[in-house]
Structure 1
Amino acid sequence: MKIYFYGGVETVTGSNFILEGNEEQIMIDCGLIQKERTCDLANFQPFPYEASKINFVFITHAHLDHIGRLPKLLKEGFSGKIFSTPPTKDLAYEILKDSLKVIEENCNFYNKEVFYEEKDIDKVLSIWETIDYHQKIRTKEFEVEFFNAGHILGSAFIKITQTNANNISIVFSGDLGNKFKSLDKELEPLPAADYLVLESTYGDRNHENLKERREILEKIIERVIKEKRTLIIPTFALERAQEIIYDIQELIENKEIPEIKIFLDSPLAFRISKIYEKYPQYLDEEAGKQILIKGLFDKSYVKIIYEKEEEKEIYLTPSPKIILAGSGMVTGGRILDILKNYIEDEKTTLLFVGFQAENSLGRKILEGAKEIELDGKNYKVMAEILTLFSYSAHRDQQGILEWLYPQRFNLKTIFLTHGDPPAKQALKTKIMDELTIKTIIPGLNNSFEL
């Protein structure tokens, strides 16, 4: 059995791996490469393999950096089947469809032809089948099992065993969920395996105040209300928006903070919330009950902004108020127009709650940029900048080590992916020093015999 690393190795995005057996080739994830722009120039390059030779694709979860090149894969000749959990398939349709506009804008910027259209998304969905956690799939020479990754709704890490060759097994972590999340069930334990492809997004740091994050959010909102400020939270439409609004609603409903106007400037986040309501059995038991009874955004103080023209209500509503808008890394979307109106106001608080990729506008603001460019015009950064990364959907360094620990004597080799170079190097050092497991940082297009 041989593994090939075709994406997600030199950047945090673009996850794309192939396992080659004696008779079959199977792929794990086929994600969009994202850097300064949602769709990086590298996405326009042909795949470095023959798509027609791949038999199956298994998807860990529905984030764009794990599914964004699936339509391109079909256009280059893939004709097999795609598998994921049911929520992942439903979410993927919304994510892929929503990404079309920004990809088209990026294509125009690069003077490139759009590499997929809505009809290509429909083709992807037509060959996409669903399975639940622990419902094993058997191919000619592989057995595949999905486990709950606790990252977002329906997310999975995947164990693959080559059944006709000494039962060699490998786990692909996908993205591992953070602890103490409000909506998702906890990450399942790592099963026994010979090899592990492991994400390292937060491999060089630990999230502070994991258990107290709702209390910290409460204090931030209390100050926003007292000082009549505008709180802006750049959010990912999938998971982060739902989780933060769920926590704010809990604070309001429990009389821990006064009622405050919340604007969700993301039609995609609203559509995704309906998928959450469809699959309460995949959520934390208490959250699932609450969502079944009350819905996710069905409150008088929550206003969904569907059309761009409706944004004027945001600007006309006096502070205090909370605005959630995408994209989460400030690389595009409605957050850019929001910032044009508020970034130069000292009464604005800009709260980052998730990972900001290198060279993204969000990262530049976090690193102290005094001025930013939005649509060709410069704006001074006068807003207060805060972070609350305990809302990250990713496991931190300590959480990853705890997940690995019970299997430290079974794992032969770990391959680190999906992280910036410093994060991967720091996590490699920790794993080798504390768990003594051989750890490799693969490069792009590297392959290894297992």
Structure 2
Amino acid sequence: MKDLPDTGTKTTNEQLAAPQSLEPARESVPVVKPRVVIVGAGFGGLNAARALHDAPVEVTVIDRNNHHLFQPLLYQVATGVLSPAEISAPIRSVLSKQKNAEVLMGEVTGVDTQAQRVLLHDDQSVPYDYLILATGSRDSYFGHNDWAQSAPGLKSIVQATSIRRKILLAFEMAERETDPEKRKALLTFVLVGAGPTGVEMAGAIAGLAHKTLVSDFRHIKTEQARIVLVEALPRILMAFDERLAKKAQTALNRLGVEVRTNSPVEAIDCDGAVIAGERIPAKTVIWTAGVAASPAGEWLGAETDRGGRVKVGSDVSVQGHPNIFVIGDTASFTQDGKPLPGVAQVAIQQGQHVASVIADRVAGKPHPEAFRYVDKGNMATVGRYYSIVSIGKFRTAGLLGWVMWLFLHLMFLIGFRNRLVVGFQWLVYLTTFQRGARLITSGDEIHYQ
């Protein structure tokens, strides 16, 4: 196995605090800084890296992609409102001015906790003194992984552009189809899972079919497209209180979305889905339901919960490995008797906390404060001009909520250019219903089976 240069990896005992009483090094001997390796450049990993900008450490960020992705707006890529570049930013560009940080593009396959090395897919390894695993989550089909081929999830740009292609092709094929039943199946869109992603995606597809495309076709009426949002639980948006969830469902109904609760999915194939015993013919089924943690728990041989998330301590470190931290969707952290949700704000706050812990340890300072998540609220948008917002005791639904949603999403986008372009694209869409990214970018799916 090839090793990347070891810049001075220390043993576990040596790394936890800076030496207190060593003679000053001679001028000819360079000072070796502890190496912090961060796996994953999502919300948690990137915030941890940036928070270490003034710490006397060398930061290495490893990601299998070369870009940071703003996942909350991924559904707008999938429905043609935005282009992928508008919600992403090159990781190297984000960290270009941080002199103590470097970026490696590669896929991590494991962690050697004894040798303190991160293992990469090409038989190389990266040494670490401190390790932060911010590897996110993946789609979970609850033991039915064969459904993935017919019902793609929405976790990456590749998936988003694939779904966009699938949706737009459905309308194109329906324009040419002469059989009424086949045309109906082409114009039926089923979304499995009514959390925020499913609700936002359903509203966006409804807007595309019932507004944007209405005058573009000659042989079909796109406003007759059927959008079905299914949920196995008694109501949608379980993360919100029931009153707000009901308002969101009413808004979906106004958009023409058919909402089915208490309706578990029983089967999915290329011709549709079986929902609560009923077969729904549909050429487009999208998975917006469960997620599972990354394999970080397997890499570490650590204790995990039923979802595969690594159980971490009060400082977000792994039991038995005080120099290894797991944050975000991959971590199982219990606060006030409840596990924290897998949302961006948890990852961001955990990343910042871990960075402060590492900085204090390197400086030889104690860090007695345990991590505590501050809930900054939940938001979900339903089509144009309507969002539900829950922040502490504050609740609102409608235009005010939508303005808040708009402002906060623009604020958290990385890069001034992205904020400017996304703001302009939204202005065009909100005033004209036109979507500038309605592109079918591949010719390998020109026929439905």
- Message: Can you rank 1, 2 by distance in nm of label points 7 Å out along Cα→Cβ at positions 286 and 398 and just name the one with the largest value?
- Response: 2
- Note on the structure: Matching 4.9 (distance in nm of label points 7 Å out along Cα→Cβ at positions 62 and 278, computed) against labels 1, 2 points to structure 2
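Please compute percent of Cα pairs over 29 Å apart, for residues 118-373 alone for structures 1, 2 and give me the label with the greatest value.
On the way: 1: 39; 2: 43.
Comparing 1, 2, the top value of percent of Cα pairs over 29 Å apart, for residues 118-373 alone belongs to 2.
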- A value of 27.2 was computed for mean count of other Cβ atoms within 10 Å over residues 150-157; which of 1, 2 is the source structure? 1
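Each reported figure results from applying straightforward, stated rules to the coordinates on display, with no laboratory input. Model, not experiment: these values are computed from the prediction. Cβ atoms are built from the backbone, for glycine too; each structure is taken alone.
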